[in-house]
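Structures given as structure tokens follow.
Each value in this text was obtained by applying a stated rule to the coordinates, not by laboratory testing. Given the structure is predicted, the values throughout are model-derived calculations rather than measurements. Cβ atoms are built from the backbone, for glycine too; each structure is taken alone.
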Structure 1
Amino acid sequence: MITNIDKLTENGCGTEKTDKVCRSRGGESCAFDGAMIVLQPIADAAHVVHGPIACCGNSWEGRGSLSKKGSLHRMGFTTDMSELDIIYGSEEKLFHAIRKIFDEVRPKAIFVYSTCVSGLIGEDIDAVCRRAETVLGIRVIPVNAPGFVGPKNLGNRIAGEVLLDHVIGTGEPPSVTGYDINLIGEYNIAGDLWLTEPILEKAGLKVLSRMTGDATFEEITWAHRAKLNVVVCSRALINVAKEM
């Protein structure tokens, strides 16, 4: 759970001095959508939406991120909460959904997203994720960014905090060089990263971790070993760059 809201509302790189980051704008989507935009490109992880099926369908626009590392980011997993789930609670339903997804697609990790509905009735997805981790033996990570907490950009920042708290620093790369870099806030929309990486390689730079386009879960675990962090979208993930 995010407790320091100040670092989620600070400005990105200084092109404008006015305090506009994470403020609502007309037509902007919600924090849940923003969190999925950041995390869903991790293509070998499963992304489970704990809420009504419409929330899962809403994320389809964010699946333009291309990957050669897997296809799970193109799939939608949801608990499809109903009125009865709202009345009686659905934490057990969430646990069984996580277990079923693990059995069927064998992801490297599972991200579990709260939504307005599950957030409003107080579903404890953190506890469910801890239980699922113990049973399944893989990382099951809660993403507490229900739509009502704010706009899309706030959800981007919350997703960044999830990576910092649960993923980055939990693994070690097979090798390191003096020229390892991270690309932060790069989602490989329509494959644009594949045009950039060859240029970086010719310059003698090695991309150690991508956040998160064309990324694997494992490569993000060792992002802390990079010598330089290159920020592509500061409005989304400036908090990650500063913490790194």
Structure 2
Amino acid sequence: MMADGMNPRREYPFTGSTGALWIGLAPLVLGAAALVRDIATDDGVPAAVALAVGAFFVALFGLAATLVVRTPGVTTRCDEHGVTARAAFGTRTTAWPDVQGIEVDAPPSGQIAAEGTPRRFAVVYDATGRRYSLPNLDDRRCAALDHEVDHLRAVWQRHRGADWQPLTEVQDRITRRRHVNARVGLALIVFVTAMSAFVVGLVLCVGLLIGGAYPQIGDPDPGFVVGTLLHPAALMGGLPVLATAVAVTITLLRRRSH
């Protein structure tokens, strides 16, 4: 529970830069313009086609430019009345009595997400059971994600009112989401790790075979390293099992720490 003197007002603004987005968008615009020009100057292509393609790119890049312009205004705010999530194309405010849960969501895709991509982010469940994310509250932009979510929960618990009641249907949905994320995420880790290790083992086997490391029929015993550790069965069977066991162990330890 939040201490009496703690300020319930907090904001999580966008702290990055849109410069890289503009730089990345520029060559795409130039490429699209060149394509439209080529289509327009081709006598075999009807003018309507060039017009349609040009209109498509104008709409597409107009939408992208609008998104980039609005990105700095993306923010999450909370105060004694509720929580507000302002996205690039809309704002949603939920009063504390209408909040049913504030969670740190860890979708299965986050387990194999690229470096620099958020793997865990804060979400709010309202009284209708709808779930929406809180901008800038993720493990990429907010180093103390769990601490900040604890703060939001404390504000919510303090200001939701004495009449607040958990809704069974929504609470069940939150629990199911949590369990499904855990099960599917673990299964995805097992699959990706096993397949990656198998490919590595296969490449090593092919390399050793081409390099003549494996003995031919009638050759003397190659020894423990080649005959056992580097045996095809060990590389393509044992290595995936070992790698998967390590990955699962690390994942479970990380979950326990959270």
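Source structure of the calculated read-out (Kirkwood radius over Cα pairs in Å, for residues 58-193 alone, 16.4) within 1, 2: 2.
Which structure, out of 1, 2, was relative contact order in percent (Cα under 8 Å, 6 or more apart) derived from, given a value of 27? The value was obtained from structure 1. When FRET efficiency 1/(1 + (r/R0)^6) of positions 130 and 178 (r between Cβ atoms, R0 = 25 Å, to 0.05) is calculated for each of the structures 1, 2, the largest result comes from 2. A value of 0.65 for FRET efficiency 1/(1 + (r/R0)^6) of positions 138 and 234 (r between Cβ atoms, R0 = 35 Å, to 0.05), calculated from one of 1, 2, originates in structure 1. From which structure (1, 2) was Rg/Rh (Cα atoms, Kirkwood Rh) calculated, if the value obtained is 1.15? Considering all the candidates, the number was obtained from 2. 1, 2: which one has helix-only ellipticity at 222 nm (-39500 (n - 2.57) for each DSSP H run of 4 or more, over all residues; to 500), as calculated, at -17000? Among 1, 2, the structure yielding -17000 for helix-only ellipticity at 222 nm (-39500 (n - 2.57) for each DSSP H run of 4 or more, over all residues; to 500) is 2. Taking distance in nm of label points 7 Å out along Cα→Cβ at positions 154 and 210 as the criterion, the largest value within structures 1, 2 is that of 2.
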